[in-house]
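Student: The data blocks that follow each hold one structure.
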Structure P
């Protein structure tokens with residue numbers, strides 16, 4: 001009996017060896033719950049989409065042993081995708097502009113975010129926590145006019161009606177979120193009120209808006225094409241559009257830059273939401289948390305020249321030339337975020353009125 005029992009008395013070396021053997025599987029199993037799972041994420045195109053596809057997703061897949069399928073799109077098409085699959089959700093995470101978050105919440109397309117499972121939300125600037133936790137900001141762009149630096153820039157939105165800009169302006173379409181900003185800026189000129197008040201009086205702009213028509217070369221939907229044409233001197237000025245489309249050219253030495261007009265400028269906020277009932281919600285939440293991590297936010301900001309929505313990101317001096325960070329810098333630039341709950345209700349009527357002017 002004693003001899004048999006003695007065979008099971010472990011030595012110190014045996015204990016250490018066993019401990020080492022146990023430690024490794026624990027590390028390997030850290031994200032074992034995600035192994036083999038798959039999610040579909042609706043991302044953007046352009047520089048941000050390229051970064052997410054090439055940098056964020058491969059690292060996340062490696063860390064979690066999962067598969068992330070990415071579909072590029074824009075805000076309105078991404079909302080349409082969620083609507084079309086509401087009864088049988090296909091997507092887990094969707095990237096949209098800030099205007100879409102209240103729409104998605106009202107239509108029961110998205111779920112509240114579990115902050116306890118997204119520790120990086122703790123550093124989110126409050127202004128970028130949408131609808132009481134139904135969406136977070138991901139990257140903030142400056143919305144204003146941009147111009148070919150060979151020309152003298154305007155100092156006010158009112159200057160754009162000057163005959164010197166005849167057929168020289170590329171006007172961003174109101175089909176784009178950023179295109180709506182110009183209607184608010186025009187309302188500010190007509191009423192003499194700041195953007196915060198003028199946004200509620202866009203119905204007064206149509207005569208003034210029509211008077212701009214001789215100066216408009218065309219109404220565009222592709223910011224990339226318009227920016228290239230202005231850099232090449234085919235037009236003088238464009239917008240309102242986002243700095244994320246313009247500053248990458250500026251940083252590479254192209255003769256194009258944003259212009260900050262005395263009335264102020266706008267904040268364009270890219271956001272992320274969790275699709276209600278989407279597959280593998282736990283993995284989607286982990287992906288959304290990764291998007292808010294300091295490492296991803298730093299790399300995204302420096303690659304796409306957008307401002308992080310979270311505190312504590314150490315940006316390079318080069319990036320800080322082009323992004324409004326931290327949030328107090330956004331206040332210094334007077335970046336205005338519209339009342340999207342109101343504007344979403346007016347958008348169809350505004351679009352119809354603007355189309356009547358520029359379709360003639």
Structure Q
């Protein structure tokens with residue numbers, strides 16, 4: 001189900017938000033999780049590996065022998081982990097395999113509704129929040145207009161309201177927040193967000209955790225999208241290019257999200273294509289973001305797509321990625337035109353296609369910021 005609420009208006013503020021819990025989620029502990037679940041066990045690497053294999057197996061499940069073979073763990077270690085997961089309600093027996101000699105093996109499968117995660121996409125003009133189960137399946141989604149420039153208090157009030165309505169009594173592991181960059185995903189502190197410098201230095205992760213009473217993970221919107229696309233991309237190295245209210249990239253290199261030593265990788269939109277070009281919201285001139293958005297505003301989709309292709313070609317020459325995925329509301333409004341325009345610039349390789357996640361790419365990736373570590377995936 002989906003509903004729309006409008007955030008209350010107010011004067012722009014960037015001061016620290018109130019730390020009182022919202023009544024909709026009051027009483028939720030900072031380490032909230034599935035009922036009875038041992039969250040310390042969830043943070044164990046070997047447990048995450050086994051959970052990840054069960055997640056990948058889906059409803060078919062996997063036997064303990066299969067889990068041992070795929071994980072490289074001993075059968076004894078898998079049996080201990082399986083017993084703990086069953087006791088915590090995260091996995092359950094799902095019948096037996098046909099015998100190939102000896103006792104038929106018992107199949108174990110994930111219990112998707114044992115816990116949930118919230119994905120939150122804070123765009124410059126809209127808020128999208130989704131509740132997913134352990135398998136990443138959408139349970140509910142809410143959207144609302146958002147004025148990101150209205151300041152911390154107004155934005156956090158809107159987030160608390162929407163997340164509180166979304167979560168209700170569902171056991172939630174945490175909230176993953178995808179937001180425009182640049183930022184430091186390790187500390188959850190925003191830097192000078194392009195076009196919104198008043199957010200510089202704001203501790204978004206800690207502020208939201210205090211207000212929501214749930215663990216919070218913050219990352220750049222394009223990085224979150226790239227993380228969520230990892231299982232579906234079919235490539236070890238790819239770039240996700242997001243053209244919406246801004247332009248950015250999520251980079252996956254050698255099977256992991258690449259954020260850079262200072263977490264600044266992926267500022268794709270601010271490569272300069274024209275030295276004397278129009279002023280960009282970052283303060284520079286002739287950035288591919290400024291040029292693309294100007295073409296979009298003029299209704300010249302072909303030019304916008306070609307400019308995006310020129311930027312993509314620069315990226316491919318630098319990083320030699322295997323795949324280009326395109327997304328964002330502007331691309332999704334004319335997907336064929338953008339795929340064709342970018343591919344015409346790139347030539348035969350690498351392939352160019354629209355993100356398989358569609359309009360949910362970023363918000364699903366935000367939820368994966370919470371889920372990936374549980375399943376032994378993701379990279380710091």
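Readers should treat all values here as calculations from the given coordinates under stated rules, not as data from a laboratory. In this text the structure is predicted, and so the values were computed from the model without any measurement. Cβ atoms are built from the backbone, for glycine too; each structure is taken alone.
Student: Of the structures P, Q, report the one carrying the highest value of distance in nm of label points 7 Å out along Cα→Cβ at positions 147 and 283. Could the numbers behind the result be given before it?
Tutor: Working: P: 5.1; Q: 2.5.
Max of distance in nm of label points 7 Å out along Cα→Cβ at positions 147 and 283: P.
Student: Can you rank P, Q by relative contact order in percent (Cα under 8 Å, 6 or more apart) and just name the one with the largest value? List each step's numbers first, then the result.
Tutor: Details: P: 24; Q: 19.
Checked P, Q; max of relative contact order in percent (Cα under 8 Å, 6 or more apart) sits with P.
Student: For which of the structures P, Q does the calculation of FRET efficiency 1/(1 + (r/R0)^6) of positions 91 and 211 (r between Cβ atoms, R0 = 30 Å, to 0.05) return 0.10?
Tutor: On the way: P: 0.10; Q: 0.40.
Value 0.10 for FRET efficiency 1/(1 + (r/R0)^6) of positions 91 and 211 (r between Cβ atoms, R0 = 30 Å, to 0.05) corresponds to P out of P, Q.
Student: 12.4 is what came out when mean count of other Cβ atoms within 10 Å over residues 83-90 was calculated for one structure; which of P, Q is it? Spell out each step's value before the answer.
Tutor: Numbers: P: 12.4; Q: 17.9.
Attributed to the structure labelled P.
Student: A further question on this structure: If distance in nm of label points 7 Å out along Cα→Cβ at positions 59 and 323 comes out at 1.3 when worked out from the coordinates, which of P, Q was used?
Tutor: On the way: P: 1.3; Q: 2.5.
So the calculation was done on P.
Student: Out of P, Q, which structure matches 3.4 when distance in nm of label points 7 Å out along Cα→Cβ at positions 131 and 315 is calculated? Walk me through the numbers before you get to the answer.
Tutor: On the way: P: 2.7; Q: 3.4.
Corresponding structure: Q.
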